[in-house]
1. A value of 54, 39, 31 was computed for Cα extents along the principal axes in Å; which of I, II is the source structure?
2. helix-only ellipticity at 222 nm (-39500 (n - 2.57) for each DSSP H run of 4 or more, over all residues; to 500) was computed and gave -13000; which structure, I, II, did it come from?
3. Work out the source of 3.2 here, i.e. which of I, II gives that when distance in nm of label points 7 Å out along Cα→Cβ at positions 66 and 154 is computed.
4. Using distance in nm of label points 7 Å out along Cα→Cβ at positions 34 and 210 as the calculated read-out, with 4.7 as its value, let me know the right label among I, II.
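Values quoted throughout were computed directly from the atomic coordinates according to the rules given, and no laboratory measurement underlies them. Source: prediction; values computed, not measured. Cβ atoms are built from the backbone, for glycine too; each structure is taken alone.
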Structure I
Amino acid sequence: MKDFKGKVAAVTGAASGIGRELAIELGRQGCHLALSDVNEQGLRETVERSQSFEVQVTSQTVDVADRNAVYAWAERVAADHGKVNLLFNNAGVALSSTVEKMSYEDFEWLMNINFWGVVYGTKAFLPHLRASGDGHIVNISSVFGLAGIPSQAAYNSAKFAVRGFTESLRQELDIMRCGVSATSVHPGGIKTAIARSARVDPSIRDLGIDEVKAGEKFERAFITSPNKAACIILAAVRANKRRVLVGPDARVFDWMVRLLPSSYQGITRGYAKLTAK
């Protein structure tokens with residue numbers, strides 16, 4: 001897929017951050033948009049900003065953790081737009097907690113959105129992407145899908161799973177030569193509100209982290225703008241890349257894990273202790 005003009009893209013988590021910027025950049029390039037999020041106000045704002053382009057824009061409030069809702073949305077998008085070429089499984093949430101004290105409810109909440117939401121979206125839209133003859137699935141993993149981080153066991157679990165799921169999917173699509181491809185995306189620190197809206201368990205005090213200031217500390221390390229991230233992701237789709245690293249910090253993590261596949265944990269553990277102090 002060398003350009004997006006006249007194509008139809010479905011984007012989850014479109015109310016803010018990377019999702020919003022993906023919608024705006026796609027619209028600017030002539031791509032029709034089907035947008036979803038659970039944040040109705042933010043979704044309306046994204047729709048308003050996207051309507052300045054000469055493209056069809058539809059939107060729907062969708063909880064990606066609800067399988068039936070995702071399937072219903074996929075059918076509606078195909079009916080409203082006549083086809084679907086691109087799917088961006090972008091919706092996500094964050095959780096900070098120790099494994100010992102993390103509740104099953106919180107763990108399941110995150111997995112249902114960050115992992116199962118990706119699975120539901122992929123399976124619901126894949127038949128429509130195949131029918132288009134020119135489709136692409138973009139699943140947002142994370143730099144935390146490359147390396148384990150203290151207090152992020154749930155997030156790591158979901159993002160490692162998204163990475164494995166997408167890499168397996170890409171190989172299957174390559175073998176079947178069905179006109180659909182897939183890319184696994186690994187952003188580093190992106191300047192979004194995900195840290196401020198995260199669930200934070202008091203147990204992270206045991207790691208030397210102040211749960212009140214945890215989001216603020218995470219945000220200090222966010223160095224890439226959502227628009228820059230969106231542009232990198234869309235360039236990766238045009239180049240049909242299997243995996244894309246977003247931000248210089250993502251490249252650092254990637255090399256660290258490649259060069260120090262086990263001992264990198266000493267580095268991340270030491271960094272966690274240093275930032276706690």
Structure II
Amino acid sequence: MKGILVFFIVTFFVSLSIAQSFKDQDIKLELSKDSPLKGKTVLVFPSPSEYKSMEKDEDLRFLVDTVNSYLADLGIEYVDFKKSLELSKKFRSVYEEKKGESMSLAQMLANEIKAPVYIEVDIDMKVEPYTKLKGWVLVEGISTMKAYDSATARGLGTSQSGNKLVNNASDESKARKVILTYIAKSTLKELLPKIEKYLMKGEKIEIKVIGLKDLKAVKEFSTFLNGLPGTQELKRKSVSDGLAVFELLYANGVDEFINDIADMSSAYPEYEKMKVDQAGNSVTITL
């Protein structure tokens with residue numbers, strides 16, 4: 001009788017494991033019709049608290065790779081974990097020098113690869129013995145993802161998801177992947193609509209203009225920017241020593257802005273020789 005009872009208990013938990021592993025299949029990831037995310041690049045990168053462990057943390061790597069895979073399925077461009085790790089090593093020293101500024105390492109990398117949006121990821125995995133059944137473990141994970149505009153670092157939304165799974169200890173690695181796959185999909189399902197809603201209005205572009213001699217020149221350039229076909233909203237953030245900084249909300253994004261400014265500047269003799277440098281959604285114009 002005792003052997004039969006043990007058999008049914010084991011069978012129950014194996015069934016539970018299988019049911020949990022297919023749970024993510026009930027989650028449908030879809031973009032809205034004419035989504036502004038299609039064809040865009042999104043950087044998925046560890047949060048500041050995860051920077052130091054990103055090379056050795058296999059759970060973090062698997063989560064980022066899984067999120068990237070889902071983004072690719074939706075027609076969104078991404079940078080794989082290995083490439084983002086290489087970029088982080090390249091820019092880490094620059095980031096350390098700029099720690100007093102508001103720009104994070106993730107924002108720097110997003111600008112470097114021309115991604116209008118970046119997502120910072122936190123992951124916490126815990127494995128402990130399942131006391132009700134010898135040789136089994138309870139695997140539990142929770143992740144928080146936060147999306148940001150790469151030009152302004154403005155938060156676009158936060159999503160959190162977690163799951164747990166009772167599994168045979170010899171199969172712990174597989175259980176971790178089941179949990180992480182579910183987390184990746186469920187978190188994205190909540191986060192993507194928030195990003196879409198923000199981008200529907202256009203993309204925020206930070207524009208630094210060098211060579212404006214006086215306030216009259218600044219006002220004239222503001223008028224020029226307002227005359228571009230995709231301009232939705234323009235704010236002048238600062239003016240000092242020939243440098244003016246603008247924040248521009250532009251329909252169809254930074255690539256469209258670059259094309260439009262090239263076309264429009266030909267009609268303005270004072271601007272037709274301007275030099276334009278782009279890094280993500282940050283643009284520097286030298287007159």
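1. Values: I: 54, 39, 31; II: 93, 42, 24.
The correct label is I.
2. Numbers: I: -15500; II: -13000.
Working through the options, I get structure II.
3. Values: I: 2.1; II: 3.2.
Attributed to the structure labelled II.
4. So the calculation was done on I.
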